[in-house]
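Computed from the coordinates by the stated procedures, all read-outs in this text should not be read as laboratory data. Note that this is a predicted model, so its numbers are computed, not measured. Cβ atoms are built from the backbone, for glycine too; each structure is taken alone.
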Structure 1
Amino acid sequence: MTRMPVLYLSHGAPPLADDAVWTGELARWAADLPKPEAILMVSAHWEEAPLTVSATRRVPLVYDFWGFPQHYYEVRYDAPVAPQLAEDVRKLVPGVQQDEERGLDHGAYVPLVEMFPDADVPVLQMSMPTLEPERLFEVGRSLAPLRDQGVLIIGSGFTTHNLRELSTGADAPPPAWSAEFDDWTDRAVTGGDIDALLDFRGKAPAARIAHPRTEHFAPLFVALGADEAAPSARRAVIDGYWFGLAKRSFQFG
């Protein structure tokens, strides 16, 4: 079985579906990947301790956003459930809980609609039990064996995420704080500077502006941990900006 890569992507808000450039980038990225046996999603929008996995029965999506036009609340993504993956996660990470009412939130289904539009790959979502980089990195290391079972592990966040500082247009030039943090992240990730990334609040330029709260950067640490068990090439697959936020996304392996 093919060893799967690990991804960290910037997932966008529901209007991502209206951005032809970004949706095309995600679709081409997925087309270049081996088809996974299952997908494990770690989204910025689910923090719960202890670590919890989503439903293994068909439940509705979680429309965890407000004030958008009605059609964004009518999106469906009826991927198969993944009970075996849930069991495998429980074997690898002690104390995992199951929430049989929890569906996929927009940090999971918004990019998956673009990347795997046929919804024919089983999907499981996993909560982040903490935002501490070191602990999330260790969770990722525990999950690394799933890659050899054909599981695609995806951390879904946003490389810069400050909604109070959004630019006025989707194609507006990025503010300096976003560009500086994005460049630093790219160099640290592709250069393998894990120590600096784990201390990004102290080491990265404009870190506290780029991430007033760190939940959108946190999925990166799960992805890095899952890669660390067998270090391999790390590369940025998508770059650029959306309303001034860095949509940089990485593939490991």
Structure 2
Amino acid sequence: MHKLIIMWSHPRSMSTAMERVMRERGDLDCGHEPFMYDYYANRQVRQMPHFDIEDGRPLTYEDVRDSLLARAESGPVFVKDMAYYVMPRILEDEEFLSRITHCFLIRDPAASIRSYFKLDPGVTSEEIGLQAQWQLFEALKMRGLAAPVVRAEDIRADTRAVVSRLWQEVGLEFRAEAFEWQQETPQDWGQVSGWHGDVSSSGAIRALTPEELAEQRRAFDALAGEHPHLAGFEAHHRPYYDRLSAQALTV
């Protein structure tokens, strides 16, 4: 059996850019949010905009899990997915939990909530995603399972250093070619192409200036002034972000 690495993310956390980096390595079979089919297509928790359901995809949690395990029989697999898709169901699946090499990606909720709301004004608190991430992280810690955490802001500040440290933690060798994107946009992004326009047209992860970081806060506060429930979303998820952030890798 080969590695099955899952990066547990939350929406608009730069997870698709990280998936692109992993794809450019060239040594991983990569998957794009396979568990969203259970959450949105099978259980139909809500309807997600910009999601074109493709025929033939595994739909249930069990079928998605089994398909990932089957892929890992042939070679190493990397998947980025959302923790809220699988929580709390995955906590009952001890064998699968222990089979995964886990890692987490987080982004400041002021930035991620604003980005999500622009694409889906009907976003729910659960879909902000940080609470489910923390609950999964804590459950893994209680089981003695390592789960490194990285911050999107740190990756943008020093991509090679932070990603290289993450690779060390999950047992992957350094590959310089992963940081300049040469491959075409992955075909399985077509099902959710409306969510990934920027990363599809980019050639690498770009650093943010201090002014851009400050503007993210100002822009969120202005948006929350018009839509006060977003401030409530941030207040709810900020403590979970802070707890995960305290665990983040440093370089």
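Could you tell me which structure in 1, 2 was used to calculate distance in nm of label points 7 Å out along Cα→Cβ at positions 27 and 235 as 2.2? It must be structure 1, since only it matches. Tell me which of 1, 2 gives -9000 when you compute helix-only ellipticity at 222 nm (-39500 (n - 2.57) for each DSSP H run of 4 or more, over all residues; to 500). Computed on structure 1. From which structure (1, 2) was distance in nm of label points 7 Å out along Cα→Cβ at positions 35 and 171 calculated, if the value obtained is 3.6? Value 3.6 for distance in nm of label points 7 Å out along Cα→Cβ at positions 35 and 171 corresponds to 1 out of 1, 2.
Here Cα extents along the principal axes in Å was derived from just one of the structures 1, 2, and that gives 45, 43, 34; the source is 1.
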